Structure I
Amino acid sequence: MDSTEQQAGEKRVRERLVDELEKRGLMRPTGMTKEQYQVMTSDLCAKLAYMAPLSLDALAEVAAGRAGGPQHDRFPVAQVILTAAAEIQAPPIAQSPLMRAVFANDLGRRAMAEGWGPELLGELRRNRRWPNPYAQSEIKKRGLENVAQFNRMLRMQEDGAHLRPSDLEFIEARRAAIARCEELVNIVEGEVAA
């Protein structure tokens with residue numbers, strides 16, 4: 001996202017989320033100074049600039065339902081909004097420091113070399129935490145099963161076998177997932193080289 005898109009996105013978040021919640025009467029959280037509130041909302045605008053207008057409208061509705069305070073008239077804290085935003089429209093993978101760190105780590109390099117990078121990326125998107133050793137072994141196991149299935153289907157396709165539509169969808173989805181992982185690896189390598 002270039003700076004022009006980022007600015008347009010931040011403006012969209014300000015109008016469709018922050019201003020909308022304030023129009024509904026939500027005030028800054030209790031105990032938060034005006035300056036802290038401005039920093040929080042500016043940070044939200046920057047972090048959520050990737051979101052589509054419809055997703056922002058949905059997020060405003062969800063956030064209004066999670067208003068804080070005894071009268072439910074307080075703006076939700078940033079973490080509540082960011083968590084809801086990730087459920088509505090996940091941020092681009094390159095925006096996640098966690099995903100970049102995992103794929104810069106030996107874990108990510110090993111997953112890519114062995115072919116289970118897409119499963120690792122999927123797990124990170126779902127859980128938003130570094131996988132522990134047990135989770136890593138389960139992700140790897142599931143990934144290696146998918147790699148074997150993918151390779152088997154490719155061989156069948158090369159041999160001229162007629163594949164079911166669901167098999168073709170699996171092949172395309174796997175290729176797209178591998179491409180997303182490779183894109184993330186390229187971003188990480190660029191950061192390391194810089």
Structure II
Amino acid sequence: MLFLMALIIAFVLGCTVARLAVVVGIRHKLRTIFCLIILAEGAALTAASIFEIVFYRPSFNGEVLLMLGFLMGIHNATSTQLSNGRVRSTHITGTLTDAGIALGSWIFAHTSHAVHLETDDRRFFQKVLHTHLTTVFSFLSGCIAGLLLFKVYGFNAMVGLGIFLMLVALTAIAITVQRTRRSLY
């Protein structure tokens with residue numbers, strides 16, 4: 001029970017750290033704040049995975065689980081803030097609820113003869129539905145791929161995922177800097 005509470009606290013701390021980073025980044029007009037958070041997340045995931053590869057003990061792996069809970073909090077809070085609350089990457093039930101609501105709105109918009117529904121409204125409902133279904137599909141396929149990769153490669157797979165996150169973040173930072181012709185700050 002104590003460890004479960006520690007996992008929840010780690011998740012909430014991750015959310016808190018992500019929010020503080022975003023607030024500070026926005027206050028300082030740091031265009032790449034979300035990328036920098038993902039970069040840090042990738043580095044932490046890589047470090048935690050390497051730690052687990054080197055110091056693995058079959059009896060207890062609590063330290064890596066706490067770190068992963070913290071990183072899940074960071075990731076969820078970052079994606080939620082980036083999408084203005086439309087995407088919650090670690091809470092699939094909320095996303096499924098949102099997808100159901102969006103599907104109902106889309107069906108109503110396409111079957112109703114209500115004059116007040118403009119083409120823009122119908123496109124909006126379709127876009128929202130598409131976003132939620134993409135999130136659900138990505139979540140489920142990511143779960144399956146993650147399970148299979150971890151089963152075959154163990155924490156080596158997580159090192160690869162951490163490096164992938166860092167590459168995505170660095171690419172986005174480079175594109176942003178190039179487009180704005182500004183430094184990171």
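Comparing relative contact order in percent (Cα under 8 Å, 6 or more apart) across structures I, II, which is largest?
Top value of relative contact order in percent (Cα under 8 Å, 6 or more apart), among I, II, belongs to structure II.
Mean count of other Cβ atoms within 10 Å over residues 30-37 was computed and gave 20.6; which structure, I, II, did it come from?
Checking each candidate, the match is II.
Can you tell which of I, II yields 8.8 when mean count of other Cβ atoms within 10 Å over residues 54-61 is derived from it?
Answer for the origin of the read-out: II.
Can you spot which of I, II the value 20.8, 68 was calculated from, given it is Rg and Dmax of the Cα atoms in Å?
Comparing all candidates, it corresponds to I.
Comparing distance in nm of label points 7 Å out along Cα→Cβ at positions 38 and 174 across structures I, II, which is largest?
Structure I gives the largest value of distance in nm of label points 7 Å out along Cα→Cβ at positions 38 and 174 among I, II.
Between I, II, which one scores greatest on FRET efficiency 1/(1 + (r/R0)^6) of positions 6 and 110 (r between Cβ atoms, R0 = 41 Å, to 0.05)?
I
From which structure (I, II) was helix-only ellipticity at 222 nm (-39500 (n - 2.57) for each DSSP H run of 4 or more, over all residues; to 500) calculated, if the value obtained is -22500?
Considering all the candidates, the number was obtained from I.
No value in this document is a laboratory result; all are computed from the given coordinates. Since the structure is predicted, the reported quantities are computational estimates derived from the model, not experimental observations. Cβ atoms are built from the backbone, for glycine too; each structure is taken alone.
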